[in-house]
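Once you scroll down, you'll see the structures, which are given as structure tokens.
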Structure I
Amino acid sequence: MKQQAKQETINCECSHKTKERSTKEYKDLMNRLRRIEGQVRGIQGMLEKDAYCTDVLVQVAAVNAALNSFNRVLLAEHLRTCVTENIRAGNDEIIDELVILLQKLMK
């Protein structure tokens, strides 16, 4: 469990880079993910109880909306921090990385 968010970095299996997050940002993102996890468990429970298809589909749409919201928050923070810092440091390669990221997000 992450106790000192400001002093630790999060490692991502898909990248060699890490991101130091403030305690507030970390808690906000984790709370969002926990709510989404709860929604998914709720959908599993609905299937176990043979819930009607449209009721399940509405809940799936709610999970999709929550994930999209999570992505918007994370992308905005990425632009404000990682992208901005790299551009200020003269690393224009971050623009290519951002373009690739946006292409993946828009599939």
Structure II
Amino acid sequence: MSLTEARFHDLVDATQQALEDLFDETDLDLDMENSAGVLTIKFDNGSQLIFSRQEPLRQLWLADKSGGFHFDYDEESRKWTCEKTDELLGEMLERIVWERAGEKLDFDEI
């Protein structure tokens, strides 16, 4: 069953807010900007994560220097899952943040 437009936007908004809250609680030196539904997280080493909503596909997209990843929301698990690798968004972010910032963060709730 596909997500309604309203449900999709609510999920993306909640996910982006959870990410902002999580990063705010860290000691990482980073900048965050949320504009027009796009959340950009810039690390002090110049690398960045860009989260954007793709409304027609009802996907959350993540851009990183390692590539672009498209996530579908699974209502049963209540998690965003990468369409190509089946990796959960939280798992991927744990790995990417470790690689970019050398910090182990807990993204289990994402």
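The numbers here are math on the coordinates, done by the rules we state, and not lab data. Model, not experiment: these values are computed from the prediction. Cβ atoms are built from the backbone, for glycine too; each structure is taken alone.
Looking at percent of Cα pairs over 23 Å apart over structures I, II, structure I comes out largest. Of the structures labelled I, II, one was used to calculate helix-only ellipticity at 222 nm (-39500 (n - 2.57) for each DSSP H run of 4 or more, over all residues; to 500), giving -22000. Name it. Considering all the candidates, the number was obtained from I. Here distance in nm of label points 7 Å out along Cα→Cβ at positions 16 and 40 is compared for structures I, II. The highest value is that of I. Hey, mean count of other Cβ atoms within 10 Å over residues 48-55 derived from one of I, II reads 9.0; which structure? The value was obtained from structure I. Look at Rg/Rh (Cα atoms, Kirkwood Rh), for residues 24-63 alone for each of I, II: the largest one is in I.
Please state which of the structures I, II yields 2.9 when distance in nm of label points 7 Å out along Cα→Cβ at positions 32 and 72 is computed from it. Checking each candidate, the match is II.
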